[in-house]
Each structure stands twice: as structure tokens, then as C-alpha cells.
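What follows is a group of structures, each given as C-alpha cells.
We did not get these values from a lab; they are worked out from the coordinates using the rules stated. Not measured: the values here are computed from a predicted model.
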Structure I
Amino acid sequence: MEFLFVSGDPALDFAGTMQYRYADPAELLRTPDDFREWIVRAGLLDVPPSVDEQQLMRAIELREAIYRLAIATRDGTRLAESDRAIVNGMALAPPVTMALGASGGILRSGDTEAVMATLARKAVVLLGSDRARLIRECDASWCSRLYVDSSRRGSRRWCSMASCGNRAKVAAFRERQQGR
């Protein structure tokens, strides 16, 4: 499974597990094992927790609420009460716990509910802070990934230069070559 972590915020990376929302949607969390893998690859836990189908459905519900809230925040429109209720409700649960390991590294532990609480809290912090004004959507017509534009000029156009930026530049080059 190819997970990208290019959004500049774990909540937006989580929202990006549904790719290409406008063109040909691609669900990256098809099974509980996919979510388990994403959790570890995202660095939220060191050991994958058990995840059942119901928890996967709740995680997808959280992901979609985060996405809709981020879009509304970016657009300056009213936040849907139902989406706020989902995020705020999940943020109430105990989050992932962290401890300093013997060698100085961070040890992260918790269950699936703690992961969802952590993601909901990260969304609250992002969407309720000044960083929310930096939320952008990838300029690539096929992509719907959201990211925090922390570039110096605030002019970042693509979620990732290595993926969407490169594809867009190659497509523009080909178009120019065909026009000659």
C-alpha cells in the first residue's frame, strides 16, 4: 500500500487516505489491516493495534469529517455541526501515550480508539489555530489532497513535488511539445 505523508499535518495525511476524490476515488483504507499499517507508517504507534471492521468504519467516518471541516475552514464557510460533533466526540477519548525510551527515543502506545482520539485532537489543533489559513488543496486536477502550505512565499501548488508536481510538469511539457 502506498501511503503518502506530505500534508504537513497528521490529520490531513489521514484525510489523504481517500485519494483522487474528484476523478477516480481510491480508498486506501479498504481493510482493517490497511488501517493498522497506516497507523504505524504515520508514526502514531510503534506496534499496530488490533482493528476490527467497526473501528475501521468509525475511522473512515472521522477521516471524512476531518476532510469536510478542513475544506470548510479553507473556504471560510460554516463548519457542519455533525462533523464538529464527530471530531469533538472522538477527541474526548484518551490519546496515544508517549514515554521516553531508555535510549532516548519516543515510545508510542495505545489502541485504535487512542489513535482516533489523537487524530481528532490533531484536527482540532490544526483547524482551530492560525495554521488553518495555510490549508491548501493540490493544484493537480486529479488530486484532492489537502496540505499545510508552510512555504516561505505561501505559493506551494502541489501536495508533493515528487508525485503530483512532477506529473503536472511532465504533462505541461508534453502539451507544449505537441503544440510545436
Structure II
Amino acid sequence: MRIISGSARGMNLKSPRGKKIRPTSQKVKAAFFNIVHDNIQEAGFLDLFSGSGGIGLEALSRGAKKCVFVDKDPDAIHLIRENIRLGKMHEKAIVCQGDVRRVLHSFLKKEDCFDIIYIDPPYEYSKITEVLFLLQEGGLFKNGIIGVERSSRDDGKWPDFSPFPLQQKKVYGDTALYLLGFRE
């Protein structure tokens, strides 16, 4: 795993051991950042279910003004912090350990708002819609793009009751990338 582009281009990231953390493939990461490239400069970026932190670090390398990394696994948090240290991105990175829904609730009080959000939970995670509603109800996402990574083996249908409309779905092998926008 490495940073693809930007100020830290080519930097090798520490990778997780075992199968507990599933890093986003280089192909999916490149595709997502090709889609958001016009909006990444000075963006507030939220990386939910961060794993190794590769997506958020890519965002910082490409010019995001800040990135908040959220994961509940202590091994993932250690890995994220180590990769932030290696990339010398301390000033723009905030690491939050805890359940994503609890952390989002804590953001509601701070009036944080993000321009780009990447959500990459374990494929069996069933509360994506709940996470999306928290983002909407808390005003944590106003205008921009949300990427949601899921298994391409799922039924392939995005729920109609999502607060953010599905803009596009792309499939890369075992991974489906859902791109959501803002509903006025």
C-alpha cells in the first residue's frame, strides 16, 4: 500500500497484519480520487472505518485541509497513527477511536462539517443507512460527495430510504463503490 499522488506520493504505508483490516485496493482508491479530484483542495475529509488510514492520508496528500479518521479497533488506530507519523501529517489529522455512530454523535455538538466522506466498513456491517442519517441529521455533510465501499457480491441495490441520493455505482472486482450526493 502506498500514497498514489500529491505531496506524499510514493510513500509506503504500514499494512495491517492478518485479515482483521481490509485495506481499500489501489484501483478503488485511484478511482475514488479521480472522481473527487476537483473538490479535494482545502476540503474537510472524514474517513469512517479508517483501517490503516490509507484513504484519509491520500486525501491529505492531495491537499485536503484536514482529515478525521474514525475506527474502533485499537490495532487500526495504532496503524493510522503510525502512518500519520510516517507521512508527517500530524497537523491536519485527527484520530478518533470508537464506534462510528458514537463518534458521529459527538461531532454533532461541535458543528463539524465535511466536504468529502469515505465510508469503508466491514462488508458484513449492516448499519450504513443509520450512519448516513446521522451525517444528515447532524449537518455533518452539506455539499460534496460520499463514497461507500461495499462488497460487489451484495444484492447490488442501494436502499431507497437513504438520505443521500445514489449518483453512481462502480464495480471493481469484489468491491462496489457507491457514490452519493446531497439532496436539496
Structure III
Amino acid sequence: MSLEALKEALPDYAKDQKLNLSSLASETLLSEQQKAGTFIATALATRHARTIAAIMAEFAPRLSPEALNAARAAASIMAMNNIYYRFTHLAASPDYRTLPARLRMSVIGKPGVEKADFELWSLAVSAINGCGMCIDSHEKILRDHGMTAEQIQAAIRIASVVHAVAATLEGEEALPRLEMA
């Protein structure tokens, strides 16, 4: 499935998402690697097969094998970290914030791409997964690496649209099952 096919699969009421996908695919605030990796990491975070297939078809060829692996690793490690750190942040007891995580996270230290790119992808996935503690942490690292608010916003715009596309299509796919029930 291509990005065009993904846009065509969206219902008329999601016209804004079609337009947003087109404009974000040609976003210029991010490098090609940053943009493609953000699309891939966030598509994986949606867990929606059609969205993942279309985004991979469009953006995977734009990345080196190392960058593609790192984008996938960002989605994977944030799937774990966002749950863990969201819990430590939301739990009423402060005890959990002082305990070591004791979870292996070595890919964060050696992602195989520039640190800022991996952090950007991790931030975008964290936005989808709703972990405020991770959002704050990754955003600070990105700002320390010289990324602007506009660049960071561009990645979050990609995350929001990719998530909306996946949610819309998943909802549409559920309708026939609901109507038959």
C-alpha cells in the first residue's frame, strides 16, 4: 500500500487528514532522515497494519538500513518506557520515582543514528503513547542538541496525523462488524 492509497482509503469526513498527510510528507523543517524516521516510528506506535504498511512503503526506502532499524527501535523501546515512566509519574506514591527501572534500554545510548534523530522519534512516539515524563525528557534533550521548537513541533504534527489516520481507519474497519452484531 502506498501513501496515496492510504489517503484514498480515508473517508470523506477525514479530508483534513488527507491534506495533512500530503503537507507533512513534504515537510522541510526536518531532515529527510528525521522526517522519514518520525513517520515510521509513529506508524509503528499506532499498531494499525494498513497505516504501517503504507508508511513503510513510502518512507523506508528513504532511510539507510541503520536509520530504519533505529526508527523501529525507537517505537519498540518507547512502547516499554512510556508505560513504565507514565506509571511512575502518575502513581500517587513517590516511592516508584526513586526506584531504579531495572529495564534494559541500551538502544537509547547507542541507537545507530545521530542522538537527536533517535530522540526526536522517541519524543513523537511518546506523544502518541501519552507519557508526559518521557515527553519532557526527550524534548529537553532535543533542545540541548539545538533543535528548535518549530522542528520539534513538526515531528509532533506528524505523530498526531499518523495517529489520526490510523484511528480513523481502524474505526471505519470496525463499523461493518458492529453493524452485523
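Of the structures labelled I, II, III, one was used to calculate helix-only ellipticity at 222 nm (-39500 (n - 2.57) for each DSSP H run of 4 or more, over all residues; to 500), giving -24500. Name it.
III
I have 60, 38, 34 for Cα extents along the principal axes in Å, calculated from one of the structures I, II, III. Which structure is it?
I
A value of 25 was computed for relative contact order in percent (Cα under 8 Å, 6 or more apart); which of I, II, III is the source structure?
So the calculation was done on I.
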